[in-house]
Structure 1
Amino acid sequence: MSINAETIGRIAEELNGRLRDGRIEKIRQPEKDLLLFGIRRYGESSRLLIRAGGPNARMHLTEQNYENPANAPMFCMLLRKYLKGARILDIRQVNEDRILVMTAEGRTELGDEVQLQLVTELMGRVANVILVGEDGRILDCLRRMAPGENVRRALLPGLRYELPENPRSECLLSAENAETSSESISALLDARYGALEQRELQRRRAQEITKTVRRLRDRQQRKLAAQAEELRRTENMEEIRQEAELLKANLYRVRRGDRVLECENYNEAGSPLVRLELDPLKSPQQNMEACYKRYRKAKGAREHLGGLIAEGEKLLDYLNSVLEELDRAETEQDLNGIRGELESVGLLRKGGREKKTKVKTQRTPEFLRFESLDGFEILVGRNNTENDQLTLKTARRTDIWLHVKNLHGSHVILRCEGREPTETALRAAAELAARYSQARESGKCAVDYTMVRNVKKSGGALPGKVTYQNYRTMIVDSGKQEGEA
């Protein structure tokens, strides 16, 4: 997957023609092995990308956008110190190998001119970027290599820079391919690798969000289990109350220092004798009050835990619905919508970049749109936030609302526009509701449908949660699709 030396020669020729005499205005490091240089030349701005790591190691001009970290890494800060404002003198290939050297002229803190070299070694997993001073010694490098880590050479600040001895590799994009194209090599590389990295970035982000939601779900499951166990321990609440009542009725028979009270249990037939344990250090009155206190505590805990468990089960159900959304997410926009939804309910911490994405998602929801074979429009929400927007704000009261029965899935709206929905349109919408749900691989499944006016959302309900009535149910095949996107 790495680029060979011949192609790198063509890249050096192109970069030298486009960037020579340009000034470095901005230096960013969006990722640990990715550097971006903003360069101004004759009134035109260009962005130089250096990827020094993995199978996608390369150097070329780019039009891709990358998000900046909140704090610049140390290597980026060092590059800014030495190269910001510097003029590019030359970009060349070294010894027809996979090494590019950018020579730039800058000034020291005292105002003296100094020439520095930024060496980019595009050699797969050992790719590196090294800043070399006028004396040939390393100022710093992206990946430091101490003696012993690399059998051929060490790369540390203060050491003299030596060229590596690595074999050449096969080329993903050959120079011959570039010659037959009207585009520049940079444009070809940018399109090829940009798409690959965008897919990889989307995959990593999906994994990160999924991991977070699964952790929240597992924590909620453990919390519910602990609350259920605590609730189980309050099951003898009525026995504690009866014990307190018996103690109260026989208080005149108790003396300080007694450990046991034997009395008739008038709550049972035949009034059998029972033994009540007492605290000998407490007075009769104190023993009775302690017993009533235990009862009140158990009663309060039972009432409180009931509400907590009910709310916890709702949250657990919601987290499972988000995991189902993530399983269906296909684009970066889908992931941004889910992240914004999790932030809106307080399950993910808000950040500057995600916050802007959230606002955009809320302002311009883009539902999935389909059309039945007989011309009815069908809208599908991609996440819980969009489900609320679609059902409660976009749909009309006389449109048809559909949802898979008793499972997590998207809200689906069949737009009627004053017409009576046909059987063909209803079935197409129901099949979409099954397709965009947990039942998508289960074959036959049940889908409920009703008019939108019969769908309600209670105050404080989590995103996507509604109640509905006066509905009918249709059995459809989740793998079949009659509508057209």
Structure 2
Amino acid sequence: MARTALLSVIPLAFLVSSGASGAAGNPPLEDRIRSLAEARLARHGAPSLSVAVVSEGRTAVAAAGHADPEAGIAATPETSYQAASISKLVTATLVARQVERGRLELDAEANRYLSPERWIRDRKGTPVAATIRQLLTHTAGLPVRGTGGDPIPLAGYLVDRLRTVRPAGQKIIYSNQGYALLGHLAAAADGQTFAEHARTVLFEPFGMNDSSFRPPGELESRLPIGYGDLFGALGGRVERKDTSPLVPAGGLITTAGDLARFSLLFLRGGELDGRRILRRDSVADMLRIHARQHPALDEGYGLGFMVRERGGRVLAWHDGGIPGASARLALDPGLGVAAIALSSGNAAEAPTGFVTDALELIGRRETEPARELAVPAESAPPSASYRLVDVLSDDLWYLNPFFNLEIDADGDRPVLRRFPALPPLDVEPLGPDRFLVRGWLIDGAVAHIEGDRLYVGIIEARRVAAWESARAFLAYGTVLALGTPAFLVWRWRGRARRQE
């Protein structure tokens, strides 16, 4: 992101609608965003990107790469993708509509709308007074869980599964389960399934004709081949997950153009093409921070959206990631601009990087966070390893050592390392115990250190000893992998000598 405190809007003449040529000899906007997408594919190795930008009500779409690299089939702006957790924005919109209609109340306990077998309970089975607002802001205390698995219908999945891991209202824990429940509540209020509710209330009335919550297996011919691995790097071809159990949290299949129309709903205060889905005040409420992981941070959760409030400006966004797909949608309601990217690769840097580039292209410069006038070299954050808290469900406990953030040095510059195989992120000291992160899903986020905790974006991490770090566990694994065969050979030879 550009390192300036200036927010500016380039003249409207610089922006062009679909098919028009640029002002003052500039190429059409479609060509420029296609070039941005191609550059991100070349840099990060993702198979394809389908992208869109919106400004002052004008939309441009483009695509780069291949929907099927082996067959040489190109991606197009009309290519459909699994949008993963961008689904949560659709779900939050449908919930906000039911709040307006009086069918749901933001600060009412969710259990009020549920039969006892679907109540939110703690680990002891005691009912928990988590509210609709807390579910929307990921502060209900429910765990992460995945977005795929056995094709269980949503209503059946929710039976006797909702168990909190923290008290409601205590902290942000990103929860797919919470959004699955929200989708069920929004649809049940109208006596519909979630997929039917989204189609009749949002997709059909607002021209999102290529959007659906149908299982990916039913739309296989429209989807690109997905590539990736668990840690977000570009790996081999992946098998698609059935998202039926948690479809409101991650089951959306859509196009960049449809998400541009969805963005316009928010840029226009809840109205599009003469139809209204939400009041302006409801839209504004969704696009402000309701929950932060730490009071010192300038970003957190709105109602559905992640929100950064900095320098008098708001950036609202959401990312999506599932094996074989990644995505980002971001908008600035004050400037009336949005950018969307959908990818068939797991490397999140491709869609997130494109969105950053595209927002700058159409005139949005990120405001820099406050920093001390002179930041001495010793203000660089001290080297330490931090383990992410509450990001894995209990059944994936064995992966915990690899979900670390490590503050380190790369030559003379401080960096933030993720999984050891991934490139480090640049950090810029802002003052004692504060620094700015550049890159990945937390690009532009301010990090804050307090005691043994690191807070950045919606992430909380706990400091661990060097022997508990991800690199240490990789070393242990390497020694075990190499040493075990050697030990077995030594034992076999010793036994053979004794038998001679």
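Values quoted throughout were computed directly from the atomic coordinates according to the rules given, and no laboratory measurement underlies them. Just so it is clear, the model here is predicted, and its values are computed rather than measured. Cβ atoms are built from the backbone, for glycine too; each structure is taken alone.
Looking at distance in nm of label points 7 Å out along Cα→Cβ at positions 27 and 451 for structures 1, 2, the greatest value goes to 1. In terms of distance in nm of label points 7 Å out along Cα→Cβ at positions 299 and 435, the structure with the greatest value among 1, 2 is 1. Looking across 1, 2, the calculation of helix-only ellipticity at 222 nm (-39500 (n - 2.57) for each DSSP H run of 4 or more, over all residues; to 500) that yields -12500 traces back to 1.
From 1, 2, which structure was relative contact order in percent (Cα under 8 Å, 6 or more apart) = 9 calculated on?
Working: 1: 9; 2: 17.
The read-out comes from structure 1.
With distance in nm of label points 7 Å out along Cα→Cβ at positions 43 and 443 coming out at 0.6, pick the structure among 1, 2 it was computed from. Working through the options, I get structure 2. From which structure (1, 2) was mean count of other Cβ atoms within 10 Å over residues 131-138 calculated, if the value obtained is 14.9? The read-out comes from structure 1.
Computing Rg and Dmax of the Cα atoms in Å across structures 1, 2 gives 23.5, 93 for structure 2.
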